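K.L.:
Read through the structures below before going on.
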Structure P
Amino acid sequence: MLILPRSANTRKPNSLMIVLAVEGEHTEEQYFKPLRDGKIDLEILSTENGFSAPQHIEKRMDSFLATNRGLEGGEFWLVLDVDRHHALQEVCQRARQKGYHLAVSNPCFELWLWLHLEEVDINQKTCSQLEMALKTRLGGYNKSNLPVEDFHPYMETAIRRAKALPGSHTTPIPIFPGTQIYQLMERILLS
């Protein structure tokens, strides 16, 4: 598991600590990593070796917090996909009890990426369909080599589009199509 710990002594002065436990091995880390500058101390706990089920993401955050004391005042986010995960409801319930924030996308993170480029097409119901749409729209899409320059200039557009989706407002799990990543992005951008 990729853990980029910083002790309380190495945090930026007056910075907000945000720790993200993400489902993907590459895509989410590549998307969020450039947002580390400014007043945010952003830590990304990426998936390794395919351990991407919601319960593994929850355990990754639990382990990080157990080994990195002194992070009071931080925010801890689980960035999850709906996909076909059976334990998602239980993980979301436990996460909320632990004080974790949730940024769930239905069906997957690629919906959030797509919203940077276009309105959602309700016929794009699967991750595979969204990945194919991204590939067509961008002339290629590779989860291991995300071209953030195609997305980051349009973050505010993605936030606006995500907010407009009725599914984005159902909690803890958005109905299709919906993503709560806009809440995390507002927190990052407004800090």
Structure Q
Amino acid sequence: MSKDNKENSSQEKESFWVSLGKDLLSVAAVLITFLILSKLVFGLWTPMVAVESGSMEPHMQVGDIIFIKSIDRVNLITNEEGNNSGYKSFEEYGNVILYRPYGQEGVTPIIHRAMYRVEAGEQMWEGGALAPYAGYITKGDNIVTNQHFDQEGQISYLMPVKAEWIIGTAQYRIPYLGYVRLFFS
């Protein structure tokens, strides 16, 4: 191998590593920029969730990406309040919230509509159990699979959603993009 060929081969290898380094730095810069903008706009470092079930159909589909705004940055409007004021989100009255069931960290958060708020000692629904503390009664929008409140079933059985369990409210939806996230889980 001639001296010129060795130099070209060495330059190509160096050029590959330099190019790869630049590409990795570019990707890191984009991710950091996204995280900072997410925190500024939505109040969360990771403001997106992928819809994993059909409980919010027809307004949210499996595989949708939903952008969430931190609960610290919104005034939560329940379905009951929205019905009185005319406020709608995702084609129904009131906000859709993302919350941690029973306040547990490390479990998949639930994305359902805040139907109304109850105070401690109030019936959670007509003829239902008394609320052990103040919180929100929640329910998915799917009228076939979600005929009862979350508090009547397995999701948050007899436990209203405490304000501190709420991560945020749903703001925007991007169809199908969540399938990428769901593929890896």
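K.L.:
Thinking of P, Q, which structure, once mean count of other Cβ atoms within 10 Å over residues 67-74 is computed, gives back 12.5?
P.N.:
P
K.L.:
For mean count of other Cβ atoms within 10 Å over residues 99-106, which of the structures P, Q scores highest?
P.N.:
Ranking P, Q on mean count of other Cβ atoms within 10 Å over residues 99-106, first place is P.
K.L.:
Now, a different point. Can you tell which of P, Q yields 16.2 when mean count of other Cβ atoms within 10 Å over residues 59-66 is derived from it?
P.N.:
Of the structures listed, the value fits P.
K.L.:
Please compute distance in nm of label points 7 Å out along Cα→Cβ at positions 51 and 115 for structures P, Q and give me the label with the greatest value.
P.N.:
P
K.L.:
Which structure, out of P, Q, was distance in nm of label points 7 Å out along Cα→Cβ at positions 19 and 35 derived from, given a value of 1.8?
P.N.:
Answer for the origin of the read-out: P.
K.L.:
Who wins on distance in nm of label points 7 Å out along Cα→Cβ at positions 27 and 83 among P, Q, i.e. which is largest?
P.N.:
Going through P, Q one by one, distance in nm of label points 7 Å out along Cα→Cβ at positions 27 and 83 is largest in Q.
K.L.:
Work out the source of 0.97 here, i.e. which of P, Q gives that when Cα Rg over 2.2 N^0.38 Å is computed.
P.N.:
P
We did not get these values from a lab; they are worked out from the coordinates using the rules stated. The model shown is predicted, which means the values in this text are computed figures rather than measured ones. Cβ atoms are built from the backbone, for glycine too; each structure is taken alone.
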